[in-house]
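Below are structures written as structure tokens.
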Structure P
Amino acid sequence: MSCVILGAGKIARGFIGHLLYLSEIPFTFVERAQTLVDLINERGAYTVNVLGHSEKNCEVKGVCALSLSKEEEAAEAIAEADIVFTAVGGKNLEELIPVLVKGIEKKSEKGGSLNIITCENWKLPASVLGAGIEDRICGEARNYLSEHVGITEAVVMRSAIEPEEEQLKEDPLTVNVQDFWELPVDASRVAGTLPDICGLKLIQEFDGFLERKFYTYNAANGTVSYVGAMLGYQKIADAAHDERILEILDGVYQETAQALSKKHQFPLEEQLAFAMTSRRKLQDYTIVDSIERNARDPLRKLGKDDRLVGAACLAMEYGIEPVNLCAAIAAALYYENEEDPSARELKRKRTTEGFDVVLEEVCGIDPYEDLGILVKRQIGQLWKRGWIKIDPPLESLGKNRVD
């Protein structure tokens, strides 16, 4: 039994690698960044710090990494593996398809089953990989793919946080993680059986589980991050205790809960209870997480299918007016960070091309329809509250300005 982890970032090391090490299952990282590959191979170990529970800290030993650019080596490692995990970020999934195709082709010659488990905060990540692999694979490997390869999804519930500078001096690969241990996996798409991996939990009724997590946890995180940034906070937990932010956050939980419970037919009370687990996580002072890290890359996070706009569209679809989600979107539109290229571009686009263009091109929202108008109205509300301090307060709204 062996595994490959595509990616060697904080989730790959601090969650997937950690669980495999505790399960005594050998694994190899395959990583795009050569400096990280070299560092892993040079050190051969790294530290996982469990925030608030130092007694659970762990040194993960005997680790190694391959470069994604060395496709033949990486494909051979996939062919020797029983499970491949991905933890690269959803926008990078398509880059994995060529090496996965080669790995599956090699695996088809060796025999046995192969499961690919996506560990991404992304919409339908297994479908992205599955469609890409099916389009490119050929010959006998195509039959092997349909009969012996499972491409399924996990829901990543553990947060992995940037370590402190002193920790990095001691171990540049160290990861700080939340004290959460379950990795739910969609059982319906697994080929054969999975080994006993610490924390891995097969879920039979997986429909909606990933969407439920994304539009609860990620929408809430986006809300606290962008409204918190607007109010001058540096840390997530501090922002999540501000009553002004909590008023919006709890409204977001209500809006997403109603939409999700209607779509997936589970009790509203059950979804609201799930939302409270998100609230407790955000308010947990032992998880020292920065607003900047979570607000980073606003152009992506304001996308139509992402945490805020996607949740607002879902609410609208089920007849729920997403007032609080639109307040979070409005705050995100004003997010500024000169060190973040995405934030710089958002500001440029907002100030030179106008909100209508941003709503249409970044958010995928028609600025003249209900959702676009509601976002503009919430911009006006944030200005009235004194949270937006730009004069004129609604620059670029022009004739569509909403107070």
Structure Q
Amino acid sequence: MSKALALTGNGACAFAMRQINPDVVAAYPITPQTTIVEEFSSYVADGLVDTELICVESEHSAMSSCIGASAAGVRVMTATSSQGLALMWEMLYIASGLRLPIVMHNVNRTLSAPINIHCDHSDSMGARDSGWIQIYSENAQEAYDNTIQAVRIAEDPKVRLPVMVLLDGFVISHAIDRVEVIDDEVVKSFIGDFKPIYPLLDWENPVTVGSFDGLYGYFFETKRMQAEVMERAKMVIKKVGNDYGKVSGRSYGFFEAYRLDDAEVGIIVLGSTAGTAKVVVDNLRDKGIPVGLLKLRVFRPFPLVEIVEALNHLKALAVLDRADSIGSFGGPLFTEIRSSLYDLSMRPLVVNYIYGLGGRDIDELQIMKVFSDLQDIQETGQAKKAINYLGVRE
């Protein structure tokens, strides 16, 4: 059974955390993440969970505490945003390198300077190579669903990697949405009991964690193993998404292909922008224009084979990046998508639109312009500019 509630995106995340009932949550407040832990702390205070809530002095300390608790052998969650994620930087690599199944919400917010508290993806994109699985959410419903799935993905014996659940700051985090939540007992059964592997507190089977691995050690092999495990996570993510559909009625994959099968041109996006883009796709389809959308959900591990299969029939493709990769050729999503399509003998012409930095709104007219540009590219066989800034005051 499920029921519909009016929840903010952050509230949906906190509600899912209550149902998961983690053993430890260590966190530090930062806008726009703060209300996740604020709401969860009320569940702790009311005795609705058994969680040990640790209020630390910084985000670096938050992740350090999570690492210690997870290595000790318990289920651990946390949340952060922006500069908070950046302050965790060195600890992110330690958490993934030690194969600790920590689940963290990152409410996407731009990295300063100048100081800005609004949404873009510069924080999570900066952490894309830290060894964490990254799952993006379009709305509060997906933020809720992704949270529950993240626990099972992280803790699967074939994976044992930390997972970030991403949701756009304010656009999702603070907006009230209709969220269908499933029963507490169903969630409990779906995620199962936590099964520690080599816990530090198992004194009958002592292990060493975090030891020095120098020039003649196995550091290289450890990193190669992480890469292999990240690749292996794909089949687990797919299975968990299918299993979740059986208990919720909402199945999940690596991405959502929206009216893409017979499209001639298309765009690819992450996060909440997909909702606006779908409206534009529908409007253009009503006019007989064959356009489509790919909403990428799983950015790490990057589903290369599946993306190529979904996009290889297009004549032109626009990649929308809500982050810039300063000094590179285009945004981070663009470079990966373009590289993925490189080996195709017949590949779509790919252009990049960097948009929405610092929370700048993107509207239907701007996305209409992107599709109009794509139609011109399709007709002429060439793009005027490969890298474009959408909505900037030039």
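Derivation of every value follows stated rules applied to the coordinates shown; laboratory data play no part. Keep in mind that this is a model prediction, so the values were computed, not measured. Cβ atoms are built from the backbone, for glycine too; each structure is taken alone.
Couple of notes before you dig in:
- Per Kirkwood radius over Cα pairs in Å, the highest-valued of structures P, Q: P
- Looking across P, Q, the calculation of distance in nm of label points 7 Å out along Cα→Cβ at positions 22 and 62 that yields 1.8 traces back to P.
- At a computed 2.0 (distance in nm of label points 7 Å out along Cα→Cβ at positions 46 and 86), which of P, Q: P
- Among P, Q, structure where distance in nm of label points 7 Å out along Cα→Cβ at positions 246 and 374 as derived comes to 3.5: Q
- Structure responsible for 1.2, with distance in nm of label points 7 Å out along Cα→Cβ at positions 70 and 94 calculated and labels P, Q on offer: Q
- Which of P, Q yields 16.5 [mean count of other Cβ atoms within 10 Å over residues 302-309, calculated]: Q
- Winner on mean count of other Cβ atoms within 10 Å over residues 158-165 once structures P, Q are ranked, highest first: Q
- Once mean projected area of the Cα convex hull in nm², for residues 110-269 alone is computed for every structure in P, Q, the highest value turns out to be that of Q.
- Given 2.7 for distance in nm of label points 7 Å out along Cα→Cβ at positions 198 and 294, calculated: source structure among P, Q: P
- When relative contact order in percent (Cα under 8 Å, 6 or more apart) is computed for each of P, Q, the largest belongs to: Q
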